[in-house]
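**Student:** Presented below are the structures under discussion, each in the form of structure tokens.
Bear in mind that the values in this text are calculations on the coordinates, not laboratory data. What you see is a predicted model; the values in this text were computed from it and never measured. Cβ atoms are built from the backbone, for glycine too; each structure is taken alone.
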Structure 1
Amino acid sequence: MGTIGTAAFDNEQAVTLLEEIAAHPPEQRAAALEQVFREATEPDRIVAAAAIVAATLIGGRQFDQPAASGARLPAAVPGLGHAALGALVPATGPGSPWARDPDRRDTVAALTQVLTLCGNVTDELDDIWNDAADYGADGEAPDGTPPGIEHLASLLRVHNSVMGGGVGFALEVNEPFRVRRAIDALRYFELPEAAALLDDVLRRDLDGEPADTRPDDELTALLDGDYLDRAFRAKAERVPADFGRSGR
């Protein structure tokens, strides 16, 4: 089915999803949305489902649209925002139609913000991100650092090198073992396309291939800070203990 527009409900798959959710009694809609987040693979369906959830949360009024009125949830459901965020990140990452269009990216960014704020964890996650960036710059995380923060530190070291001087610079200032740590981190944060591309770039560099044969531009796009931030926040919500946080 084709896409009609760039807002959360402006496409044919979203319209179909709204009809499916509206067919359930209000008290059963949360369970139906949970099933979408577990099983759906179509980005348009996942974005629409996430927007239904966001409409019940603080800051989500923009998603409470007349088109979705028949599928509204009667109230916010604990934990459903986290499930929505966990499905939204991989569905709208690099390669997704929602990542290629600026207006669609804005829609996803607004959704991500609302779903993240539903747990009241923005400041805490910002602190974790900043600590991990410091550990990455130092080269090692302190003993006892939770595994999610270690992965984030390894990823941010290479990410910041790429953003600061390009892929060639990152390969020059980071030993191969550090790049491999970043590859492992990308897999941990469920960014397999970026992990595979960084692995390919490292292999080409170690084999002595000319720099102009490397897919540097593609890799730089996949290491975009917004993508990494969203993947980090989704992972921290799903596995809080990996980041030294208590479950919610």
Structure 2
Amino acid sequence: MRSNIDAFIEATLRINDVGRLKRYFEAFIADLGYNIVNYHVLVEGFKSVPLHKGFRLSTFPEGYIRYFIDHKCFEFDPIMDEARKRGGPILWSDIAARPNLTAEQQAMFAAAREYNVTTGAAFSIYGRPGEVAYFCLGSTEREVEFTRAQLLELQAICQQMHLRFHELTRDENGKRKLSKRETEVLELIAQGKSNPVISAMLGVSPNTVDTLVRRCFDKLGVTSRVEAALAGVAMGIILP
């Protein structure tokens, strides 16, 4: 178990690019059996961070991400709330089984079940003074049974991920600027436009749009359109 933590720390210290760090973290967690992860910063400088500004990473199903955003689940998510209060590992199943959930919270869990987002754990992670981050890890492919030791191991891995992510984003500040055309494409992605529609709107070839989308993904360190839109807003590249 300790070898997993040591291996992750050693590998992340050799990575000097945010995009590569994200991909390595996703792959490392997947090898441990968890194919979905969500990473947000909740508090900076002792102040709460809005959802669109705190986003860092999510591999949850895109449909569920859109549901979470559209229904403002960030404001009443009981898993996130409990993780902030307790800090230590929180099992999704324990929160979902509570008898006193509100109608909104019950609907959120029902939507999660539609996308097979039912088994996982959440953690609060502490970085610099006045800073709190939040990680959710789980699987849409199998039922996960966590031991206490496994939960603490995952929490340690997430702690290193947060610390290294902060180091790299600080060092890369200003280095991941998008071109004017890439920004236009990102804005249209955030509006839900498909590549063929973007091609027609901008008057460029489909191949050009494909290239611009790939460049956006690479510079933002993301792998999906929803993640690109969220990252663009979090970095202040586009408006929410």
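**Student:** Out of 1, 2, which structure matches 24 when relative contact order in percent (Cα under 8 Å, 6 or more apart) is calculated?
**Tutor:** Numbers: 1: 16; 2: 24.
Working through the options, I get structure 2.
**Student:** A further question follows. Suppose distance in nm of label points 7 Å out along Cα→Cβ at positions 114 and 170 works out to 4.2; of 1, 2, which structure was it derived from?
**Tutor:** Going label by label, the one that fits is 2.
**Student:** Here helix-only ellipticity at 222 nm (-39500 (n - 2.57) for each DSSP H run of 4 or more, over all residues; to 500) has been calculated and equals -17000, so which of 1, 2 was it run on?
**Tutor:** On the way: 1: -20000; 2: -17000.
Attributed to the structure labelled 2.
**Student:** Where is distance in nm of label points 7 Å out along Cα→Cβ at positions 66 and 202 largest, in which of 1, 2?
**Tutor:** Details: 1: 5.4; 2: 2.1.
Of structures 1, 2, the maximum of distance in nm of label points 7 Å out along Cα→Cβ at positions 66 and 202 occurs in 1.
**Student:** Which one of 1, 2 has log10 I(q)/I(0) by the Debye sum over Cα atoms at q = 0.08, 0.09, 0.14, 0.17 Å⁻¹, as calculated from the coordinates, equal to -0.31, -0.39, -0.95, -1.35?
**Tutor:** Values: 1: -0.34, -0.42, -0.91, -1.19; 2: -0.31, -0.39, -0.95, -1.35.
Working through the options, I get structure 2.
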